Structure I
Amino acid sequence: MQEYDTLAAVDLGSNSFHLQVVRVVDGQIYELDSIKETVRLGAGLEADKRLSEAAQDTALACLNRFGERLRGFAPEAVRAVGTNALRVARNTKSFLSRAEKVLGFPIEIIAGREEARLIYVGVAHSLPVSPKHRLVVDIGGGSTECIIGSGLDPIHTESLYMGCVSHTQRYFPDGKISASRMQKAELAARAELQTITSEFAETGWQEAFGSSGTARTVGEMIVQGGFGERAITPHGIAGLRAALIDAGNWRDLSMPGLPADRVPVIAGGFAILAAVVEELNIKRMSLSAYALRHGVLFDLIGRAQHHDMREITVRQFLRRYQVDLAQAARVEAVSHALFETLAPGLPDPRREHALQLLAWAARLHEIGISISYSGYHKHSAYIVQNADMPGFSRADQASLALLLLAHRGSLNKLRALVANEDDWGLILALRLAVLLNRRRTNRAAPPVTLSREDGKFRLAVDQAWLAQHPLSEAALDNEVDQWKAIGLKFRIDPTG
């Protein structure tokens with residue numbers, strides 16, 4: 001990936017959308033522009049978990065403005081990520097097709113633990129280098145991320161399904177704040193936290209940090225309200241809790257340090273933060289100005305500097321599932337060569353991404369053998385589809401899983417799964433690479449050329465080689481039948 005002097009990150013949160021534009025100098029970022037809009041996408045989730053039209057319209061209007069600011073940016077210099085509201089919405093796919101058009105860039109929906117990882121990366125880059133274990137807590141609109149890490153590396157990443165928007169809607173729907181409601185909201189949050197308490201306590205930490213709007217707002221309210229210093233402590237939480245209950249209703253809330261856009265979500269956000277302090281026994285939580293969008297930017301920088309988290313994840317999978325590395329390398333080399341001749345005209349960003357996906361699929365295609373050889377391609381696809389894969393978006397995991405499922409066996413199962421016609425070329429390149437390396441030896445692959453014209457695939461193979469390899473010739477003939485069965489044309493042309 002090419003290095004760029006200017007990068008941008010877009011965070012489509014459940015409460016707010018953020019656009020961050022930075023200049024990159026020696027691996028560090030310097031802010032050039034920052035735009036935040038309170039969209040409350042999470043509040044637009046209806047009872048059937050579909051985003052309302054009104055919420056979508058508000059979000060699209062915001063992204064249209066972001067798109068104007070990003071006009072002229074290279075595709076590789078911008079990364080947009082969606083979080084909890086878009087993870088759970090049933091109509092995310094249709095919304096994204098509209099959202100990407102107005103923004104002008106693809107939008108990745110990231111898993112909860114990937115969100116947690118990126119938050120930690122962002123916060124860690126804002127702190128002095130230290131060997132200490134650090135706890136980072138980020139209360140978003142629809143989820144709360146808790147991470148323990150050391151240096152720039154997360155150790156435990158967890159995402160809990162509660163956030164300032166959803167918690168306020170559930171426990172303070174009419175605006176009323178009472179002692180009993182606050183207690184109920186805090187106890188519910190503590191119950192969620194108890195799923196991680198033991199593991200986090202066992203690992204331990206020496207410093208705690210809160211990131212994003214809820215933590216920073218509560219910290220400011222504690223200071224300006226005279227409840228404590230510029231940090232979150234049990235004493236400060238107790239003082240602010242009493243003040244919120246005395247106020248009686250968040251709809252009429254006017255307190256020092258509380259910005260207007262935070263008023264509708266402060267009750268739920270405070271309850272979660274108070275539960276975090278109590279359940280995790282935090283004595284002092286400092287505040288960080290860095291958050292998810294900063295982690296996204298540092299991740300982009302890492303990709304350009306060949307420190308791509310996705311590559312690290314793939315290497316970890318190769319070790320974990322004891323993959324035959326020599327065979328994976330053979331399949332990768334042949335599939336890469338086949339696809340290069342098949343799609344020379346693809347524009348650079350799409351071509352680079354396609355080759356990257358193909359390389360990862362070639363390396364990972366046999367991980368399912370660790371479960372069972374029978375139907376191992378299905379096991380491989382299931383693992384990749386459902387595992388935590390740091391650095392990967394949900395869309396990338398789905399694309400990888402499709403390639404792994406497709407690399408052997410019947411093609412009939414794929415007809416309804418392949419949405420992009422370009423994917424057929426990737427599938428064929430991978431299938432042929434596996435087929436041509438069936439002997440699992442380092443003998444040179446046969447001279448072959450894969451092409452596509454008018455929607456028809458053609459594999460040119462040396463005729464003498466076919467005559468000397470009847471088993472491979474039979475397998476190639478079977479491959480022709482497989483493609484014919486799903487209505488796609490693929491033929492073998494002997495040459496020489």
Structure II
Amino acid sequence: MNLRKVAVLWLGCFLLLALGSMATAQIKLEVKEHVLANGLKILMIPKPGVPRVVCHIYYKVGSINERPGITGIAHVHEHMMFKGTRMMGVTDFAADDALNRQIDELMEKIYREKYWKRDGDQQKIAEWQKQVEELVKAEKKYIIKDHLWETYMKNGGTGLNASTSDEVTGYYVTLPSNKVELQMLLEADRMMNAYFREFYSEKDVVMEERRLSENSPGFYFNEQVRAAFYVGSPYHWQVIGWMDDLKKMTKKDMIEFHNRYYVPNNAVAIYVGDFQPEEIIKLAEKYFGPVPRGEDVEPIRTGVPPQYSHKRMYGEGPGMPNLQMWFHIPPEGDPDVPALNILSGILSGETGRLTKVLVQEKDVAIRAMAMARPQWYVGAFTFNVIPKVQKGVKPEDLEKYVWEEIDKIKKDGVTAAELQKAKNRAEASFIRGLESPMFLAMRVGRAELNRGWRSLLTDLEDLKKVTAEDVKKVAAKYFVKDNCLVAVYSRGQGR
């Protein structure tokens with residue numbers, strides 16, 4: 001067996017104590033890896049003790065891998081992966097497959113009549129739709145509802161879930177140590193034999209999710225703010241996708257998307273818990289090994305072009321009035337990112353500058369936050385401030401106060417105490433993220449898909465090295481009007 005011990009790292013990290021003092025704690029992070037011939041990387045973090053194993057698999061695919069016309073497909077695909085395969089979710093695959101073929105043929109006719117023509121024949125559409133409904137009804141007798149979840153539960157599984165983000169899709173379950181083989185069997189089956197039954201009804205479920213979001217005050221405005229900020233980039237749309245694309249997405253689109261991205265060489269499987277690495281590797285070779293390698297996946301091509309102009313947006317609706325200020329920053333791994341993350345920590349929180357000045361001293365806001373969000377290909381630094389409307393403060397009134405705080409940092413920098421406090425909080429957050437096996441798996445697995453899991457450690461060390469001068473420099477570099485989008489949302493009759 002090709003078992004390679006990657007690293008055993010001891011970190012001296014500071015833990016914040018209740019009385020504000022600091023104690024040094026050593027954290028051992030032991031990660032072992034094995035790569036299958038088909039490109040699937042297996043990461044293992046043994047934690048002897050409780051006989052359970054957190055089993056996650058991450059695919060390097062999210063909404064940024066979509067294109068206009070199929071936005072939202074990564075999230076729909078996440079739903080569809082729970083609809084079974086040739087062996088899961090069905091009592092008679094041949095009978096179910098025959099019905100699905102008929103449903104697909106009718107839905108193709110409906111799609112062309114409905115979306116390819118300006119004025120499709122509504123009577124034909126209604127007739128075909130009625131036939132589809134009858135076939136769907138006939139199919140139900142072959143479907144085993146929640147088959148995957150029930151199978152896991154019967155074997156002591158907990159926490160079955162999945163998530164889709166801009167860049168990553170993950171599937172999760174925690175099992176007794178002697179049941180990890182089941183996860184490999186089922187995940188390899190989903191990777192290679194996904195069968196998208198109930199595609200059309202599940203697509204309706206996702207569209208209903210979007211409708212519920214649309215009913216949230218400020219949803220449309222925030223969606224447009226994001227679109228205006230990430231112009232030219234696939235970060236332009238949200239994970240839920242545009243409603244028009246959800247309506248027109250086809251099963252053929254779904255199959256092509258799956259075959260391109262859900263391949264072993266575009267994934268990492270991670271196991272954290274009580275196990276022997278040699279046994280994990282043996283099982284991975286047995287179940288994941290036969291899955292064919294796919295074509296290499298190209299990184300996305302289009303980032304966000306320089307803005308070169310000050311953007312402003314105004315909206316009205318029933319939601320909470322607020323001011324948003326968005327600034328473009330570099331993606332993960334850029335040398336400026338550690339200082340931007342520290343600056344975010346200095347500005348935010350109950351004791352951060354924004355709360356201290358805008359909420360407590362000036363009494364013009366009820367909440368004031370800042371966040372640095374460096375992503376894989378782009379980054380954003382955002383301010384979000386909610387005005388104290390009972391004092392007659394409007395969202396647009398807050399902008400000058402935010403710029404005042406920005407200008408102070410540009411001119412005078414930050415104090416040594418502020419800098420150290422932000423570093424301590426960042427280190428403490430990192431340590432807390434290693435305590436839970438589930439969150440440890442998430443952090444390590446996701447990091448591996450982008451810059452490698454070791455980047456978690458180098459990022460922490462880079463944060464420790466940030467100086468007050470570094471913070472001052474990034475504030476001056478990125479907090480300029482030609483790099484800014486200001487979004488003002490006021491109480492009114494809009495959405």
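Quick note: the coordinates plus some simple rules give every number you see, no bench work behind them. This one's a predicted model, so the numbers in the text were calculated from it and none came from an experiment. Cβ atoms are built from the backbone, for glycine too; each structure is taken alone.
Calculating mean count of other Cβ atoms within 10 Å over residues 64-71 for structures I, II picks out II as the one with the greatest value.
Computed over structures I, II, relative contact order in percent (Cα under 8 Å, 6 or more apart) reaches its largest value in II.
Looking across I, II, the calculation of distance in nm of label points 7 Å out along Cα→Cβ at positions 136 and 456 that yields 4.2 traces back to II. From I, II, which structure was helix-only ellipticity at 222 nm (-39500 (n - 2.57) for each DSSP H run of 4 or more, over all residues; to 500) = -13000 calculated on? Derived from II, not from the others. A value of 7.1 for distance in nm of label points 7 Å out along Cα→Cβ at positions 176 and 432, calculated from one of I, II, originates in structure I.
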